[in-house]
Structure P
């Protein structure tokens, strides 16, 4: 049973923590501190999976170095937005956020979350990517500037949150809603059982 297993969440994301709590889990929180350098020529899924695995391995090293016992399952995730060959992470500033959201308007893009499940101290790992296609409405530059004056955009891949103030600019999506929030819970649960 999942609830009997010790779980370490390699993230400080309030949304990921809330989602786990909503599913009856109370993980140990150990945010990963890694350089998010993306290897050149990686596709969207490979990039998200690469970063998620890098986070999981960093937390495993830290946990075991701190005297932790083998056995807990470490869950790490990394979400990116992909459009026309560009991998978008979190915006550097308002100008970067504006550039991203201007590129995404009145069109569709992909949100990809890479997830790594790793059993600490054991050679037992599962890594996968979940993809959701998101459609944006047309919006004005003024609406964009108003949105970027809020705090919402700056810790989100692609500079927006589907569940936040920006929701009114979203036409629809194909795939997992939780994935766009950054944590495809249904798929995570499935893969945890296989682990």
Structure Q
């Protein structure tokens, strides 16, 4: 299936063209469900190979080598290609990926023990009506989804203000996340 996704041209009209970016391995135990690749990721062709990825790996307590081991970590965003830029941020993930690729890919990941749901669009899909009114409230309610699912804010440096306003996140959530990841993949 990976080759078919890489060859996808459904969204030929994307500003930077199609460039599906994801990571899947049938033995993966952790799923990272994010929004869509950003401009830097589109150019590099590797998920989370940027400051956001550095922070995410730090949150998980794992090395780059472990992070990019597809048989440990699957990275399946809501859309596999960079959707373009809006007035103040990237555009929402395009829906074509969900219908054509995302569901079939998730069905091929039977060993997932922990799903990290990053950002509002991923929360809408994975958590539906179980999420709170705001992303912050949903993340504060993380124990409701634990230990199979963990809603997270985006690890982007643009979220430094959010992290400063929510000191409970690094003191409560991240230690639990690190312990769970270590228990799952060592």
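What follows draws every value from the coordinates through simple rules; no lab data is involved. Quick caveat, the model's predicted, so the values are computed rather than measured. Cβ atoms are built from the backbone, for glycine too; each structure is taken alone.
Some notes on this structure:
- If distance in nm of label points 7 Å out along Cα→Cβ at positions 58 and 122 is computed and equals 1.8, the structure in P, Q: Q
- Source structure of the calculated read-out (Rg and Dmax of the Cα atoms in Å, 15.6, 44) within P, Q: Q.
- Which entry (P, Q) yields the derived value 18.5 for mean count of other Cβ atoms within 10 Å over residues 50-57: Q
- Structure responsible for 15.1, with mean count of other Cβ atoms within 10 Å over residues 98-105 calculated and labels P, Q on offer: Q
- Each of structures P, Q was scored by relative contact order in percent (Cα under 8 Å, 6 or more apart); the highest score is held by Q.
- When FRET efficiency 1/(1 + (r/R0)^6) of positions 138 and 178 (r between Cβ atoms, R0 = 25 Å, to 0.05) is worked out for each of P, Q, structure Q gives the greatest result.
- Structure with the greatest value (metric distance in nm of label points 7 Å out along Cα→Cβ at positions 42 and 106, set P, Q): P
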